[in-house]
Structure P
Amino acid sequence: MLDAEFDQFAAEYHEQHAASIRFSGETPDYFAKYKIDDVAAALASTGIKPRRILDFGGGVGNSLGHIRKAFPDSEIVLLDPSSRSLDIAEKRFAGQARFQSFDGKAIPFEDGHFDLVFTACVFHHIPADLHQQLLREINRVLTPGGSFFLFEHNPLNPMTLHAVRNCPFDENAILIPARTMKRRFAEAGLSQPRVVYRIFFPRLLAGLRSLERYFTRIPIGAQYFVHAIKPAV
């Protein structure tokens, strides 16, 4: 989460990411889009339309365009400790969000400000001893009834391990098992978290992806997400 660490990769982020996942046959945008599609589908099934959204650790904005398309009427904040990443994101998506710097500790918003918090493959860059503090901060800024979706790489998937080992900005990454993250959610007061495993087939086998909905509890997907809803008062 150190700003200097991510500043040095900001300009080349897309190219380095694309190179590390080339064997999958997909682009970084494919992985960004499916996450927001999952979030939008989960919220649509409950009839929830978030008014304010936090993209926690949003970096250069790879998820932002998809968030804006899925939730056109929402206020969006992209939060990141890397000033260079924020500059790039704002140039890419000028006027589509608020681009907010972050000290890596305290989220600069009042209690209950956001209806939805989303984070994608951020926590494996954060030292484990800071996870509880940040999860509690996220819980604090969630409105009662609000949702938190955290996407992460699955360390049980060998192709994921290959991608991470070959990605320069993942050099210091420590991947987190889903069961560990689920426990940390609960310990931070994010009640009844559920785990969903995703991405089982590369592009070469894309015809089988319609079957993935049957595999979401099997811990071999390339990624997973944890979803929790803050209890209503």
Structure Q
Amino acid sequence: MPEYYPVYLNLAGKRCVILGGGTIAQGKIAALRDAGAKITVISPQATTGIMRAAERGDITFKQRAYRDGDLDGAFIAVAATNVWHVNRQIYEEAEQRGVLLNVVDDPDQCTFIAPSIVRRDPITLAVSTGGASPALARKLRETLADAPALKWADLAGALGRARRVIKEKRTVIDPTRWQCVITEDLLQMVQAGDEDQAVDVILSQLQDDTIPEMCADLTTCRAGGCAKRAALRAAEAVN
């Protein structure tokens, strides 16, 4: 079984071809559409859901069997025909054209596999078993969906805003210092609706070299991390 390289793809405006019109093919549409892909489904028959998606203009549906050339111009494709020799033909065309391909339930013919997704906007966690057990990936997804650690996703907005300010100023900040400012107090501030104040706190702590519990050098945290980070690790150990 191949070793996969985990990656998130920007599919906005990219052509995606789904070969097959069953429930598995239908299940691929929503996530690809949300990612901004331009979706074409090709199949002699299709589910009611696929037909409705075509009627709404969410996808283009071509009611016919696969034929060579269908992947022309595609960035990514999914083979879900449930016919091995057809999926093999699709695989061979994808290899020839350099198209990323997922062949459903056949990892050996995949150049990418679709992970199980845990989402707490704007954070996305992808879970994969490398094709060994999709059922296990789904089980892990269900478990992680309720994990307490996902609460930190609520800080993404404030941290993203602060990062843009730092980049505009061309200020160099040690990555460890960024982690030091991520605290329960900051999280509670954001969850209480005070994101603007949270951004101010983040920027202050990132750029102030006089805070006693943090390293004096903004660009290089000392070995072992700052005193604030050490305190956080001690608190986590107790809990």
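Starting from the value 14.4: which structure in P, Q was mean count of other Cβ atoms within 10 Å over residues 39-46 calculated from? The correct label is P.
Identify the structure, out of P, Q, from whose coordinates P(r) over Cα pairs in 5 Å bins from 0, in percent was calculated to give 1, 6, 11, 12, 13, 11, 10, 8, 9, 8, 6, 3, 1, 0. Source structure for this number: Q.
Which of P, Q yields -9500 for helix-only ellipticity at 222 nm (-39500 (n - 2.57) for each DSSP H run of 4 or more, over all residues; to 500), as computed? Going label by label, the one that fits is P.
Which one of P, Q has relative contact order in percent (Cα under 8 Å, 6 or more apart), as calculated from the coordinates, equal to 20?
P
Read-outs: derived from the displayed coordinates by stated rules, not from any lab. Quick caveat: nothing in here was measured; it's all calculated off a predicted structure. Cβ atoms are built from the backbone, for glycine too; each structure is taken alone.
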